[in-house]
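Readers should treat all values here as calculations from the given coordinates under stated rules, not as data from a laboratory. Just so we're clear, the structure is a prediction, and the values are computed from it rather than from any experiment. Cβ atoms are built from the backbone, for glycine too; each structure is taken alone.
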Structure P
Amino acid sequence: MDGNSLIDFGSGIAVTTVGNSAPALVQAVQDQLASFTHTCFMVTPYDGYVRVAEALNRITPGDHPKRTALFNSGAEAVENAVKIARAYTGKQAVVAFDHAYHGRTNLTMAMTAKNHPYKSGFGPFAGEVYRAPMSYPFRDQGIDGPAAARRAIEVIEKQVGSENLAAVVIEPIQGEGGFVVPADGFLPALAAWCRDHDVVFVADEVQTGFARTGDLFACEHEGVVPDLIVTAKGIAGGLPLSAVTGRAEIMDAPHVGGLGGTYGGNPLACAAALAVIEMIETDGLVDRARAIGDLMAERLRKTQAADERIGDVRGRGAMLAVELVVPGTTEPDADLTRRVATAAHAKGLIVLTCGTFGNVLRFLPPLSIPDHLLIEGLDLLDTVLEESR
């Protein structure tokens with residue numbers, strides 16, 4: 001309203017992957033709006049829901065028989081994934097990880113690691129939730145992926161026991177926790193342990209899914225095939241939709257009527273999701289995410305070389321971050337991070353913060369962003385960092 005323009009490095013927290021109000025998405029939703037807005041799939045099924053489920057069964061990792069159920073939000077989908085795993089295994093315990101974020105419902109708050117602002121004052125939380133150490137290369141002092149996995153598995157075996165464990169739930173790249181990319185080998189080792197011990201391996205790809213990381217899903221980077229995969233955010237370009245997709249025998253475990261909800265798989269959101277999936281596939285957005293990542297990572301590493309306050313540059317594809325620290329240390333500098341994000345916004349660049357320690361700037365540009373805006377945004381960031389010295 002004041003006439004300013006803003007370069008978007010946030011995408012509504014990884015939601016508007018195909019751009020804000022992409023014409024094909026708008027047309028698909030308008031067409032559906034003119035047809036009907038709601039029937040509740042559990043009462044009167046409709047084609048759009050089925051087509052989204054079929055598409056997710058096709059594009060998610062693995063060629064095994066799959067089922068999909070649709071919901072409204074990432075947290076709701078994570079919670080349903082836990083319900084499905086418990087029904088399938090007959091076990092109750094759930095393991096999440098340090099720095100994890102899974103949502104704001106009671107169960108997903110328990111699974112989320114960071115106290116403030118997500119959990120403080122909102123307990124008591126759901127029980128039978130346990131936490132294991134994450135692979136965090138910047139802070140792990142040279143511990144490689146397999147060693148970090150052994151460390152996590154040892155904690156799980158000692159504190160929980162596979163005989164009690166229904167599911168291990170993990171973000172292949174952590175989101176709110178700081179865009180933590182685990183060391184190579186960490187995820188495959190965890191998945192293999194789960195497979196050997198009848199534990200459901202759940203990939204929370206709410207923030208990493210739908211081409212964001214330069215693969216259609218982040219777990220594909222190391223060839224990990226989850227038993228259940230949770231998606232939301234970028235799935236429908238801004239309309240509320242989420243999904244749990246997984247092995248048919250696991251998805252079929254809950255009793256009839258055990259999963260559902262009034263709005264899950266809303267017709268408008270389903271129309272948007274079908275448009276988004278088509279745009280990702282026909283417009284080459286997986287490749288575009290890689291190109292964005294290459295351009296941004298090169299620039300950010302040049303900035304890092306000239307600024308010792310940047311302790312780490314990390315991420316994959318168009319999901320990148322810098323961790324800001326006290327120079328010469330790994331001590332988090334959350335105050336600097338807040339000041340940089342605020343100053344960037346004032347200059348016309350939307351950047352988001354994250355991290356357990358509040359010291360990470362994260363970058364999630366829409367995959368439709370042209371190079372000239374990407375470069376202009378990075379120039380603005382360099383200016384802000386220089387002025388913040």
Structure Q
Amino acid sequence: MTLNIWLNRTYATNYWFLQMLRSNPDNTPVRLFATHTDETSPVLQAADVTQIEPRLSGDAYVDWALTFCQQHAIDVLLPGKEMLAIAQRAAEFAAIGVHVLASPAASIALLDDKDATYASASALGVPVPPWRTAQGADAFVDAVASLRAELEADEVVCIKPLQGVGAEGFRILDDSVASLDDLLAAPAHKIRTDEVAFALERAAAAGRELPTFMVLPYMASPEISVDCLSTPFGETLAALPRAKSGRKRTFLDDEPRAVEIAHRMVDSYQLAYLTNTQLRWWRGELALLEVNTRPSGGLYAASLTGLNLPWAAVRLAMDGTYPVLEPQLGHSFVSVDTVVSLPAAVEAPVTNLNPLRTAEPLVTGRTLADVV
């Protein structure tokens with residue numbers, strides 16, 4: 001039996017996620033589907049069947065996704081785009097035989113809101129840094145002043161949108177005057193407080209909807225990202241803590257507190273399948289940075305531990321089973337870029353068999369890492 005597995009619009013590094021599904025340890029035949037609004041997405045080049053997505057959102061997008069699943073007899077869907085909307089209608093996918101790899105909709109909604117996440121996690125006893133929220137220039141200036149009054153002189157303030165992906169919208173507030181060394185240094189995510197306030201004032205004057213920002217201390221490195229596999233009911237089956245400091249990445253075998261916090265988040269919110277908990281150091285202890293109710297962009301590195309988490313999640317969804325998971329931690333590695341060839345441009349975006357699948361087998365995600 002060939003499994004039809006679909007990843008809708010997602011980020012580029014899931015190119016390797018698809019490779020891990022194709023080279024699954026059970027040697028199960030898979031037919032991989034990928035859709036995206038950008039025809040140059042590397043993910044499209046790793047799939048067997050590709051299609052350009054329509055520019056829809058909300059229920060209209062979910063309606064399209066349901067039709068896509070029916071047309072292509074999809075067995076498993078890992079949603080990226082519109083994850084919440086899809087999770088809210090998961091019963092409709094189940095009714096047509098589609099297993100959706102997503103957490104409960106209520107948990108996705110809560111954890112997508114950083115303010116709600118911090119408030120809820122704090123109530124659970126999970127350490128979080130002090131924070132403020134602000135919408136608009138005046139509220140932003142007040143929030144920054146209020147937080148700075150609570151911090152030590154050498155502690156730095158940063159901001160990020162209440163909802164966002166990755167480092168989008170993240171800035172470190174630095175009100176010092178720029179020096180020549182600053183100008184000659186590599187680009188940094190720094191901005192002055194008055195520049196942020198001015199940008200918000202101009203946006204408000206132009207009638208634009210203003211985002212709400214989190215204002216919080218910039219927590220110390222190394223950042224620890226814990227990739228988790230769990231049952232549909234929030235039972236953690238694997239938790240792989242991966243520390244990031246500069247270019248170096250390390251799968252930690254000596255940081256049980258990181259695993260403990262990740263377990264607490266997965267269990268408390270009944271997170272399902274593949275999720276990611278991010279932590280940083282705040283005044284000497286690990287504190288929550290955020291929780292992603294999706295697999296992390298760096299999940300492919302988990303292959304260095306001997307685990308194929310994408311395939312384990314598919315098996316879990318399809319028949320409730322999973323392999324014995326005994327990760328080999330302690331590996332350090334760095335990531336390097338690779339080259340993904342693009343096919344000749346087509347005049348109209350249509351569903352097609354990916355021509356790259358007739359070429360030589362693509363390399364596995366392991367080649368992206370140099371063990372040191």
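Given 7.8 as the derived value for mean projected area of the Cα convex hull in nm², for residues 224-303 alone, which of the supplied structures P, Q does it correspond to?
P
Figure out for me which of the structures P, Q the number 2.0 belongs to, where distance in nm of label points 7 Å out along Cα→Cβ at positions 80 and 128 was derived from the coordinates.
Matching structure: P.
Could you figure out which one of P, Q the value 24 for relative contact order in percent (Cα under 8 Å, 6 or more apart) was computed from?
Computed on structure P.
The value -9000 for helix-only ellipticity at 222 nm (-39500 (n - 2.57) for each DSSP H run of 4 or more, over all residues; to 500) was derived from one model only; which of P, Q is it?
Answer by label: Q.
Assuming 1.03 is Cα Rg over 2.2 N^0.38 Å as calculated from a single structure, say which of P, Q it is.
Q
Figure out for me which of the structures P, Q the number 0.10 belongs to, where FRET efficiency 1/(1 + (r/R0)^6) of positions 56 and 176 (r between Cβ atoms, R0 = 30 Å, to 0.05) was derived from the coordinates.
It must be structure Q, since only it matches.
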